[in-house]
1. Consider the structures P, Q: one of them gives 3.3 for distance in nm of label points 7 Å out along Cα→Cβ at positions 612 and 628 as calculated from the coordinates. Say which.
2. Consider the structures P, Q: one of them gives 0.90 for FRET efficiency 1/(1 + (r/R0)^6) of positions 196 and 636 (r between Cβ atoms, R0 = 41 Å, to 0.05) as calculated from the coordinates. Say which.
3. For structures P, Q, which has the highest computed value of distance in nm of label points 7 Å out along Cα→Cβ at positions 28 and 348?
4. Kindly point out which one of P, Q the value -10500 was derived from, the read-out being helix-only ellipticity at 222 nm (-39500 (n - 2.57) for each DSSP H run of 4 or more, over all residues; to 500).
5. Work out the source of 1, 6, 11, 13, 11, 8, 7, 7, 8, 10, 8, 6, 3, 2, 0 here, i.e. which of P, Q gives that when P(r) over Cα pairs in 5 Å bins from 0, in percent, for residues 204-427 alone is computed.
6. Compare mean projected area of the Cα convex hull in nm² across structures P, Q and report the one with the greatest value.
7. Kindly point out which one of P, Q the value 14.8 was derived from, the read-out being mean count of other Cβ atoms within 10 Å over residues 212-219.
8. Where does the value 0.50 come from, among P, Q, when FRET efficiency 1/(1 + (r/R0)^6) of positions 244 and 308 (r between Cβ atoms, R0 = 35 Å, to 0.05) is the thing being computed?
Structure P
Amino acid sequence: MRIFRDINELPNFKNAVLTIGSFDGVHRGHQKIIKRINHLAKEIDGESVIITFDPHPRKIIYPKDDSFVLLNTLDEKIDLIESFGVDNLVIVPFSVEFSQQPPREYIERFLLNSFKPSYIVIGYDHRFGLNREGNIDLLEEYSPEHKFEVIQIKKQELEDITISSTKIRTAIKEGDIEGANQFLNHNYKISGIVGHGDKIGNTIGYPTANIEINEKHKLKPQEGVYAVTCDIEGLHKKGMMYIGTRPTISGVTHKQKIEVNIFEFDDNIYNKPIEVSVLTRIRGDQKFDSLSELKGQLAMDKIAVQDFFDTPPPEVHSQDRVCIAILNWNGEEYLESYLPQVLYSSSDPINIAVIDNASDDDSVAYVQDWHPEVQMIQLPKNYGFAEGYNRGMEYIDAEYTVILNSDVSVKTEWLDPILEAMDNDPTLAICQPKILSLEEKDSFEYAGASGGFLDSLGYPYCRGRIFNNLEKDNGQYDDEMSIDWASGAAMVVRTEVFKNLGGFDSDYFAHMEEIDFCIRARKCGHKIKVIPQSTVFHLGGGTLDYSSPRKVKLNFRNSLYTLYKNENAGSLIWKLPVRLILDGVAAAKFLTEGKTSNIKAIIGAHWKFFSQIPTLTKKRKTLKKIIQKHKVGNPTPQSRYSSSIVLDFYIKGKKTFDKLSK
């Protein structure tokens with residue numbers, strides 16, 4: 001990250017995406033804004049820029065405000081912003097003169113002349129210039145002529161940021177460090193220089209480093225003893241920290257001190273910088289009758305701190321644990337119908353994100369107006385299902401991501417059986433629920449039914465659906481079991497696994513990309529299961545009609561892509577010709593049905609496949625490296641139905657899953 005402290009020495013930023021703010025605490029709310037500008041900069045091949053001020057404007061505007069406190073010193077803020085991948089940080093020296101700029105001068109001389117932005121990301125109520133007369137409307141006046149776009153941070157999000165900051169400060173003042181750290185999404189830090197103390201700690205067997213903080217407004221935790229980690233001179237050490245006035249010790253100034261006893265450490269570190277991460281509060285400050293009694297309590301404190309480090313942290317189900325990601329393109333009708341149900345998908349807190357593929361209907365406005373609690377990720381164009389999710393997932397860092405079609409209706413707490421199964425088995429990386437038809441709720445739905453499988457030639461089928469034959473759901477497939485692939489209509493995936501394995505193949509655009517991804521995951525040793533205790537209802541064909549020629553082309557093309565990319569060379573030599581012959585048989589069937597457009601779709605799929613063989617060959621090599629890098633165990637076996645599902649279905653008349661093994 002480049003850091004600039006003089007606005008007269010700024011470089012020419014490339015397609016700058018900038019935001020402005022104090023970013024005190026750099027907490028969860030701020031981190032969402034940072035992600036937004038980082039990814040927006042990536043979209044336009046530009047640079048992310050954060051503009052902040054030093055001193056904090058309130059110090060200058062309200063110099064006598066003794067209640068003012070900061071969560072970060074400037075150096076702490078710089079380190080945190082850098083850790084979240086920002087390209088540039090501009091620290092503007094804030095003064096009375098700077099605050100007195102007329103709003104138009106602020107825009108023209110400061111923002112436009114210094115940064116030449118492509119995007120400015122600010123709050124709807126952002127004010128600037130003399131008497132705070134400048135606002136977002138004035139800024140947008142300059143937008144057409146200077147070719148930049150203003151993106152508003154919605155009201156709900158700004159309120160969440162303010163609420164989070166207040167909760168963090170309250171928690172720290174009350175000694176609830178763990179609660180504060182949850183809101184921060186990182187550990188609260190105290191940094192400064194190690195100064196000389198009274199050396200009383202040495203006399204009682206607990207030598208301490210006295211921390212001198214150069215920021216008088218830095219918020220200090222409630223007085224007491226804390227478990228901490230310390231970073232000093234490249235070393236990372238555990239320790240216990242005391243904050244208080246040392247009421248037990250006589251003959252000293254009872255001024256508040258911050259002292260750290262660093263475990264297994266006795267180096268001379270006077271005048272060295274130190275950074276302390278505060279983890280939990282052990283007890284409050286106390287006055288003891290003697291130094292001997294204090295020494296005994298410190299011994300118990302050290303045991304408590306060591307127990308804290310030795311005890312696994314409790315399982316915390318935060319909102320960042322689960323994110324339901326819904327891809328949308330002109331789906332206002334579906335969002336209105338099904339999104340309200342999604343809000344109650346789990347008994348645990350969840351985040352919901354709608355990834356919008358540049359819709360030109362009112363779906364974005366609907367979500368923003370009616371569901372401000374839902375994160376809206378707006379992409380600049382329609383990337384299709386595969387690349388749309390890849391780009392949207394860049395904004396998501398939850399432990400689990402739920403990939404959910406916009407035309408899926410869900411029950412209250414439908415996610416809980418799946419989350420329980422995945423929590424209990426770290427090797428279980430992908431799950432799907434039982435998927436029934438929304439229009440015929442006693443029947444399985446085409447897109448996944450009760451789990452997906454592949455035959456020996458790579459043809460997909462499901463428990464409850466083989467080709468276009470859909471079974472009634474009589475509970476015959478309600479057992480939890482391992483499967484070859486999970487449906488992209490309702491798939492729960494460990495976010496880290498999705499990202500490590502490269503997500504979906506964007507060349508698929510839509511259909512079968514989840515099968516290709518699941519093959520990759522199984523090759524890495526991950527498990528995939530269907531959990532039928534969880535049930536959803538899919539409209540089916542809501543986003544693209546199953547019988548449309550376009551879907552036929554995508555399915556035939558993507559099926560060949562998947563076969564070529566994932567089969568070993570020895571099998572591919574004979575499987576590919578057989579597949580092409582069977583595709584020809586399918587074309588002949590369409591001919592007898594008078595579906596000539598579908599025949600053209602198959603021909604088009606084959607032409608596209610053959611033209612992409614050089615690219616697919618390169619992908620085979622790339623995927624091999626990805627799998628090798630992220631392998632967690634032996635490949636998870638595929639069901640490998642020994643026969644051909646095509647022959648068994650059309651020749652032998654085996655129309656249902658339970659007949660295949662007979």
Structure Q
Amino acid sequence: MVALVAGGCSDESPAPQTESPTARPSVHEEFLADLAAPRAPSDGGGTVRLVLAEGHDGSVMCATTGRWEFEYVAGPLGIAAGGSLTFLSPPFWGWSRPQAAAPDRLGYCVVQCPGVPFEASGYDQSLFMVQFGEGGLEAGKSLRLIYGAGPAKAMADTYAERESRFYFKVDGDGDGVSSLVGDSPAIRVLPGPAARINTHLPSTAEPNTTQSLVLALLDVFANAGVGFTGTVQLESIPPGLGLPREVDFAASDGGVQRIPIGAIQPGTFRVRATVSLDENREASCLSNPMRVAAGVRPVFWGDLHGHSGLSDGTGTPTDYFAYARDVAGLDLVVLTDHDHFGVRFLDAHPKLWEEIRAAVGDANRPGKFVALLGYEWTSWLHGHRHVLYFDGQGDILSSLDPSTTTPQGLWDALAGRDALTFAHHSAGGPVATDWSYTPDPLLEPVTEVMSVHGSSEAWDSPSRIYGAVRGNFVRDQLERGVRLGFVGSGDSHDGHPGHAHLAPNAGYRQARPDSRGRRADKRLGNGGLAAVRASILEPAALLKAFRARDVYATSGPRIWLACSLAGHKMGSSVPVTAVEEPARLVVEVAACSGLERVEIVRKGRQVERIPCSSELDLHLEIELEDLSAGDFVYIRVLENDGGQAWSSPFFIEE
């Protein structure tokens with residue numbers, strides 16, 4: 001619903017105030033009320049420690065069960081009658097819900113506090129409250145809470161991380177307002193055994209250069225760090241890459257190696273990697289294609305959107321960047337934790353923002369890997385957007401701050417900066433975008449069409465986003481004259497940037513055995529990546545490419561896509577004089593799996609579908625007629641296994 005504020009007709013009348021068609025103003029108001037609520041001196045008081053058995057550090061293998069005991073000691077002001085201690089099991093992604101109702105089920109909690117009256121119960125997903133009766137909990141008095149106290153214990157997260165935190169909050173005076181206890185205990189969640197292999201090549205290379213292949217053995221949840229020992233077989237397809245036939249792994253490798261490749265000749269290459277995991281299991285995968293040609297335009301792969309344990313994700317910022325660079329083999333990554341969402345809020349904890357800034361600086365490798373500073377502007381009134389700083393500087397411009405609570409206010413605050421914003425899950429999902437604010441052409445030249453939430457490209461798009469709102473898709477905005485390039489990004493919450501489409505909760509499942517009896521992982525889930533055609537891998541060149549819309553999107557697979565219209569590159573504004581005669585559209589695709597079809601999307605027309613025959617490489621030349629000023633054209637690619645790619649549109653102008 002769009003809310004309008006009535007006003008007169010004078011020039012000084014305020015502009016109409018709009019909202020997302022699926023705005024959640026109650027969430028916005030709840031956050032504002034919490035910010036305004038006074039905190040009692042006793043709120044957040046006390047200390048918590050994890051009580052460990054001798055010789056045990058509390059660590060646990062992912063997706064297995066354990067039992068954890070905590071001791072809370074009340075602070076100098078204690079907790080008054082009616083006050084509470086709230087336990088938050090790590091809220092993301094797979095921990096058992098703490099509960100006191102069923103002793104034989106996962107997550108059962110026992111509270112021990114002799115002589116103190118209290119009531120304990122689980123509520124609201126991952127929260128467990130201990131509310132104190134008459135007398136409260138006196139200063140210095142201790143309480144024990146056992147999580148996973150029953151025979152079923154408690155299930156740990158599916159995602160490995162070094163610092164999986166158990167949070168506690170204290171409402172010291174019983175007014176319903178609480179604060180986090182400092183120094184929350186943390187444990188390590190370990191990866192499971194190797195279950196799959198992934199390989200990544202650079203998408204483009206000049207002949208006779210040395211490149212590298214990333215080999216990563218991962219567990220079933222795409223966690224890295226597995227202690228694998230064995231040999232991986234490599235095969236160049238077609239033959240011609242200078243790579244070893246076998247690569248030996250030791251446990252100390254953590255399942256990840258970067259293999260040099262030399263003596264590259266022109267052509268399109270892929271690498272088949274095969275490994276025996278044990279006597280009964282073999283894993284195999286085919287890498288993304290690498291196009292080798294003199295003068296080939298570089299393609300750099302980026303994931304511009306993901307979360308760590310500092311908001312509602314998993315892991316530390318340092319580990320997030322390391323996974324992107326060393327495991328996923330990305331060229332560009334941005335950590336976009338929420339400004340005001342999760343357990344702790346960036347806009348209220350400057351030290352968290354400084355931790356992210358420091359991790360960005362440490363992760364960068366000049367000319368080899370770019371980490372950008374960024375965050376998610378999490379508006380429940382106008383939709384979520386991401387803010388990317390290309391100069392390594394910048395502050396949190398909160399969606400709750402009155403000066404930046406609208407998209408226009410955000411753009412005004414960013415004016416003149418080397419920064420970008422882009423809309424996330426714009427057609428639906430948690431909250432759709434308020435497109436009544438037309439994107440600033442300099443600060444928001446591109447938009448996200450694909451993430452784990454699904455596609456916001458168009459109503460007829462495969463993998464359409466859930467909760468979709470007709471008329472709120474990206475193509476609808478193109479139809480009304482907005483010019484936007486297309487990117488994808490993961491919105492990963494598992495600490496796996498670049499691999500969001502491999503997450504079990506995003507739809508991954510096991511494929512049937514292939515013709516040689518091998519099992520492979522089939523990508524059927526949603527995810528997203530951005531392909532950037534920049535001259536060199538450095539922030540200024542990347543920003544220039546984004547602002548030129550010289551980018552394209554995929555759902556996760558690193559599909560190589562090149563296209564031109566009347567000699568102009570994708571994302572271009574094409575003069576109408578260049579298309580007065582039938583305009584030649586050239587499309588080249590090097591896919592990661594067999595192609596199902598290529599589609600041509602034009603303004604105001606039915607999508608034209610060109611069926612394919614499972615080929616991996618495709619070259620099309622098509623003449624487009626009747627193009628006129630105001631039209632747009634873009635390409636949509638679909639693979640047999642569900643992988644997708646979208647070119648940025650060509651825009652026809654006077």
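1. Going label by label, the one that fits is Q.
2. So the calculation was done on Q.
3. Q
4. It was calculated from structure P.
5. Only one of P, Q returns 1, 6, 11, 13, 11, 8, 7, 7, 8, 10, 8, 6, 3, 2, 0 for P(r) over Cα pairs in 5 Å bins from 0, in percent, for residues 204-427 alone, namely P.
6. Max of mean projected area of the Cα convex hull in nm²: P.
7. P
8. Value 0.50 for FRET efficiency 1/(1 + (r/R0)^6) of positions 244 and 308 (r between Cβ atoms, R0 = 35 Å, to 0.05) corresponds to Q out of P, Q.
Each value in this text was obtained by applying a stated rule to the coordinates, not by laboratory testing. No experiment lies behind these values; they were computed from the predicted model shown. Cβ atoms are built from the backbone, for glycine too; each structure is taken alone.
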